[in-house]
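Enquirer: See the structures that follow.
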Structure P
Amino acid sequence: MRPLPQPPWMPRNYYGEIPSIITSIRQLPSGVAPTLDTIPEINHTMIKTEPLSSLIWDTQATDFKRWGFVIFRTVYTEESQPLWESYVEFLKASVEEDLQFKELSTLLNPLLEWVIIEDQETLNNASKQHVRERFSE
């Protein structure tokens, strides 16, 4: 299952001033992937104008160079298996499409981590509180 296509009224490119992160990525030689070191260092004034700048700022400011999602499966029925697989595929495709749309795929995909936790024995019909506790372990 693929994400829904961008609506026709949504701009396909940046209008007005192109964010400095995107400019720096576009200026790299062909075949050279951007890294956190080759893009401008994010500061507080850039947070509102740069796409995904909070995420990039956090990775630049700390030694933690991974980002992503932790997903807990809490329903384990025969009918839920294809729905679960479809959901995970849809979520991953949606994130990839958004990163490509923002021209940040080559920068952020190598840092993206998906942690999918499936444990039918302990998570089947688990409460939100149980999932919180499990996440905190």
Structure Q
Amino acid sequence: MPLPTSSGLALKEWAVAVRALSKGKQILILRKGGIDRSDKEFRVVHPSFLLYPTYEHQRQDLVTASNHADLQQSLSENGSHERVKLQYWCEVTDKFEVSEQNALDRVAPYHIWTTDYANKRLHWRPKQPLT
């Protein structure tokens, strides 16, 4: 599929995660609810979008040791510029819910979060699954 020459759609994600996705070190994105949605449910409205790297909230203690170098690299590139470089296009191929510990454990090799941080995200708003 050819990439679009322009798009108004982008998903904000930690810069270190964008880097990991680009290298194939991460193959999924975990979300817990929607931002600024009254029902707080995460929905895939657009299955294709750009990745918008963000720098807030990402910390070394939240990502696995094997991703610390990528974190430091992304922090050194912190968007102190007037423009943000959007260079990665994503497509949602599947959507699934993670609501139990054993399911979270099974997807651990496919994301960059530490076990502790992944568990905290799973148990925050426990009635709402990670998606």
Structure R
Amino acid sequence: MLDKVAGFYGMSETAGKSHNQNVVNLFHELGYKNINDDETPWCAAFINYCAKQIGAKYPSGLRAKSWLSTGKLTNCPSPGDVIVFWRNSQKSSAGHVGLFISEDENYVYCLGGNQSDKVQISPFPKERILQYRKLTKK
């Protein structure tokens, strides 16, 4: 999975009224032809698209927390495993999803889309982790 994602590293939203067609294409490839902008939250679309490209199961929706029921739960993540975070509060429907890269005492480093509006590795506080998930084949 990391090999697939690496080719997108640095892809970002286009500021202003134009839109990065590469971001828009993530939605279109997943069947969401009605989404034609790069302002729609796209972290899940990015991970779903990459999972689809390698023949792994992925959620049918575009919510980050949809990954809580996709793949196999693990407590010992390896690089490339999916990581699901809460946003706003643990009970909120808002979340974020990306791929585990590494961790230190306080942070987990995640490669994902829509992280400061681009594909990059970003640190997230460990207390925001909901689950780690291993990808499974279709």
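Enquirer: -11500 is what came out when helix-only ellipticity at 222 nm (-39500 (n - 2.57) for each DSSP H run of 4 or more, over all residues; to 500) was calculated for one structure; which of P, Q, R is it?
Expert: P
Enquirer: Can you rank P, Q, R by distance in nm of label points 7 Å out along Cα→Cβ at positions 66 and 106 and just name the one with the largest value?
Expert: R
Enquirer: Comparing distance in nm of label points 7 Å out along Cα→Cβ at positions 26 and 74 across P, Q, R, which structure shows the greatest value?
Expert: P
Enquirer: Of the structures labelled P, Q, R, one was used to calculate relative contact order in percent (Cα under 8 Å, 6 or more apart), giving 34. Name it.
Expert: Q
Enquirer: Something else now. Can you tell which of P, Q, R yields 2.8 when distance in nm of label points 7 Å out along Cα→Cβ at positions 50 and 98 is derived from it?
Expert: Comparing all candidates, it corresponds to Q.
No value in this document is a laboratory result; all are computed from the given coordinates. The structure presented is a predicted model; accordingly, all values stated were derived computationally and were not measured. Cβ atoms are built from the backbone, for glycine too; each structure is taken alone.
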